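Have a look at these structures, which come just after this line.
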Structure 1
Amino acid sequence: MVLNWLRSFAYSLTMVIVTPPYWMLALACFPLTHRVRYSVIRQWPRFFVWWLKVVCGVKYEIRGLENIPDTPTIVLSKHQSTWETFALTMLFRPQVWVLKKELLKVPFFGWGLAMLDPIAIDRSAGKTAMDQVFEQGAERLSRGCWVVIFPEGTRIPAGTRKRYKLGGARLAVDAGVPVVPVAHNAGDFWPRRRFLKTPGTVTLSIGKPLSPEGLTPAELMKQVEDWIEDEVALLRAQNPATAGEPKPLPDYSNGRASTSAKP
């Protein structure tokens, strides 16, 4: 435990030291094209994924690279940790996120995000916010950008699930593009809102693209959710540290756990 604490402290200290000067450099790229800005900015998460392996012993493996389409589509991913927000930038590029606009106010990090043309929404705006996702999402796709969406809307504890929102599936149906589902077990090694990182190997699994043709947004999202949750359960079952945990996964779709949820 003490060693893990020291490793986690060293990792966080490096982030505090490196981030301000790096993002000042990134901000200097503002006059350049989106692709150039993205190429520069993505080196920051790339470094910290590597540094996490070196300092904290959190390695990773990627499954399903052959499932990544040749042209940008919509990526719908499980969201448990900070790790996947870093790792996805390396796999799908250039990309934009659908995120809450408050993140753009975070010093350095948020300023850099703003340079990547994210789809920043006010989650309290209801239908207006969703209209922004559809309009701006279609525009970003037409520019050759991947659109990354976390359908549960926020990071949730590993081993739990939350209601999947239909925005990403509706965008796919409206734009006529496939969705790529992504599952992982990063929350078992870098839990949300936790300082300590646990050594081990994160597995990120990329599913085959799912076509929206002939489907309603609800039907498409049901396919996405089933694949992601089944894959997450499989990844956790293959991890010795979590293999003995009871199944099915708790369901947080109504804001509280229910052991009757189906994976």
Structure 2
Amino acid sequence: MGRTTREEGQELTRLEKLKFRIYVVELLRLIKQRHTYSKLSALTGLPATVLSRYILGHVLPTFERAMELWHILTKKVINLRDEIMERISFDDNNRFFDNTNIINDPLMRKFIALTIFEKLLGTRVNKILTAAVDGVPIASTLSDLLNVPLVVAKKEKEVGVRDFWAVDVVRGSGFRETLYVPKQWLKSKDWVVIVDDVIRTGETQKALVELVKKARAKVAGLFAVISVGDLEDKVELDDNCIVDILVTLNEHSASAPR
């Protein structure tokens, strides 16, 4: 999938920088559960006393230092893909899996949100879109980090809302359902990032893309924690859409990553 930045040099707000700094410290706390201060010091090149002050919440790193830490931690210390695989539990036949150990953990959600945040740097984003219900935790965390509204496509119309964008989703069994989004939450000038926890058939994600197109908005990016099979075989996206799947599993054996 192609990657681009639509607004080169777009400045991060002070709030976005502050949230990024806080999230990096929380990632440090996650990693500290597995490493001593001396080990972290050796890996990051920072004194243990400085790391301790970050982790205990006595002081925040600057944005520049937080960005340096982020790159060091994700390249030398912790691999998000491996962390995700360790937290997935499979059934006895390796056909079905449970990912609640990922989406229910606030630190993991922030780790994932930071990964998406970095990939969106310099890209215009003003809406996060997901489908109810499993995609909401990750999408909500990213929405908080970017300080942009979260839009949730639901299977029922919300009471008190008059106008909706609507699109049908056809499941493999032939069962048809409809996803609805209030029109006030998707406008023609929006740049939308679609986020989900798992992509299986891709039908839900195709429906979300269709909702964005109906509103004449733009899909700025599509992100998922796990895809069963290659995304390219499931969803058609513009070349300038930023796409990232953290873990891809084999369709015929859900436990086999690729």
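Here relative contact order in percent (Cα under 8 Å, 6 or more apart) has been calculated and equals 23, so which of 1, 2 was it run on? Computing relative contact order in percent (Cα under 8 Å, 6 or more apart) on every structure in 1, 2 gives 23 only for 1. Computing helix-only ellipticity at 222 nm (-39500 (n - 2.57) for each DSSP H run of 4 or more, over all residues; to 500) gives -11000 for which of 1, 2? The structure behind it is 2. Quick check: 0.85 is what I get for FRET efficiency 1/(1 + (r/R0)^6) of positions 34 and 122 (r between Cβ atoms, R0 = 30 Å, to 0.05), calculated from one of 1, 2. Which structure matches? Comparing all candidates, it corresponds to 1.
To test your reading of the models, identify which of 1, 2 gives 1.4 for distance in nm of label points 7 Å out along Cα→Cβ at positions 98 and 210 when calculated. Comparing all candidates, it corresponds to 1.
Using FRET efficiency 1/(1 + (r/R0)^6) of positions 42 and 162 (r between Cβ atoms, R0 = 41 Å, to 0.05) as the calculated read-out, with 0.10 as its value, let me know the right label among 1, 2.
Numbers: 1: 0.90; 2: 0.10.
Working through the options, I get structure 2.
Taking distance in nm of label points 7 Å out along Cα→Cβ at positions 18 and 226 from the coordinates of each of 1, 2, which one would give 3.6? Here the read-out was taken from 2.
Every read-out reported here was derived from the displayed coordinates using simple, explicitly stated rules and does not represent laboratory data. Worth saying up front: this structure is predicted, and the values here are computed from it rather than measured. Cβ atoms are built from the backbone, for glycine too; each structure is taken alone.
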